[in-house]
Structure I
Amino acid sequence: MLNEKLKNHRIILASGSPRRQEFFKNLGLDFEIQLKPVKEEYPPRLTHFEISNYLAQLKALPFKDELLPNAILMTSDTIVWHNNTALGKPRDNEEAFNMLKSLSNQTHEVITSVCFTTTTFEKTLHNITKVTFKDLSDEEINFYIENYNPFDKAGAYGIQEWIGQIGVTKIEGSYFNVMGLPIHLVYKTLNTIAEIA
């Protein structure tokens, strides 16, 4: 349905995330994946969704001079916001452990921003989901780190994996947003673009 509306457009997803790529496949979209390296740094004055918005827009910058008129570029970024701090991807086992320990028996926010860029406009949206973990034992945290790959995930966890299945007690908002993409908003925005383009 959406693919038919966008048949004259070239959809570019600038993400190496297999989860985001799977979402786009499930939408039935014809899309291509293009990756350009970006140093994911942001000004320290930014907080909350300002951070993920900034990073999503930053990831679009290397593409801007080469976009064709029919192209729609999508870039995105996910952070975990907890105790007024942005948790990104852990660098090692110790950092992953400390992140998960801080989320244990607490509620945090997962914020994903998506930037839509064409030759004529740029639109950035974000979505916030609240996630509550049970009291995670050190043994459970270590088991997860040793048996899964938390190093490519904000906050050191994937909600769809073992730690989410045994540890998450409450979700307020979009589950898919926690996985890395507020797919309902992406669908809505792409429909809007198809109508005006």
Structure II
Amino acid sequence: MAFLRNVTPLDTGPAIYGRGLYLRTPRARDYSAWALLREKSRGFLVPWEPVWPADDLTRAAYRRRLKRYYRDIRNDEAYAFFIFCSDDNQLAGGLTLSHVRRGVTQSCSLGYWIGAPFARKGLMTEAVRSIIPFVFETLHLHRIEAACLPDNAASIRLLEKTGFSREGQARRYLRINGVWQDHLLFALLEDDPRQAAGLPR
């Protein structure tokens, strides 16, 4: 079960703890670790992500990224987290709750990436399990949505293991690696059964 503590949006300390990892808001001093992990994982990540800008890994681009993260948090529009291993504080990946919608919708979209050295070790599954109580109990949202490419078997397994239900398929939904591609659509509701997925109730 994830442990949450009360945090302000710009708190720079660990915010969410899971088994073997913790998630927190990105900081300026994370740049070197982030850039190194992204560069090392480029070939692993490119098939599943939008085209990287030419300056994506530069310090200036990272500073712009942080400004956007903090602006989105202040406006309750998105919440970005970095994922760290608890035993050695290594950066392992990232997770974002984007497109936060209030009013009659009360939903957000889940996105994530894992560095190549940390793939297939269960870290992202645990990170997603750990973020779910934050969405429903802290942000008080009703629905988490996620989408993945039909041939991304690892992502499909992750979503199914963490309690998401497949709801359909969207044609040419997102432009991934420079190509508009179909995506499978998944969702998890606040009142969906979570025990079978090993999630806190």
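Nothing in this text is a laboratory measurement; each read-out follows from the coordinates by a stated rule. It should be emphasised that the depicted structure is a prediction, and the values quoted were computed from it without experimental measurement. Cβ atoms are built from the backbone, for glycine too; each structure is taken alone.
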- Query: Which of I, II yields -7500 for helix-only ellipticity at 222 nm (-39500 (n - 2.57) for each DSSP H run of 4 or more, over all residues; to 500), as computed?
  - Reply: II
- Message: Tell me which structure, out of I, II, gives -0.32, -0.97, -1.31 once log10 I(q)/I(0) by the Debye sum over Cα atoms at q = 0.09, 0.15, 0.17 Å⁻¹ is calculated.
- Response: II
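Starting from the value 0.60: which structure in I, II was FRET efficiency 1/(1 + (r/R0)^6) of positions 71 and 175 (r between Cβ atoms, R0 = 25 Å, to 0.05) calculated from?
Details: I: 0.25; II: 0.60.
Of the structures listed, the value fits II.
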- Structure (I, II) behind the derived value 1.7 of distance in nm of label points 7 Å out along Cα→Cβ at positions 103 and 127: I
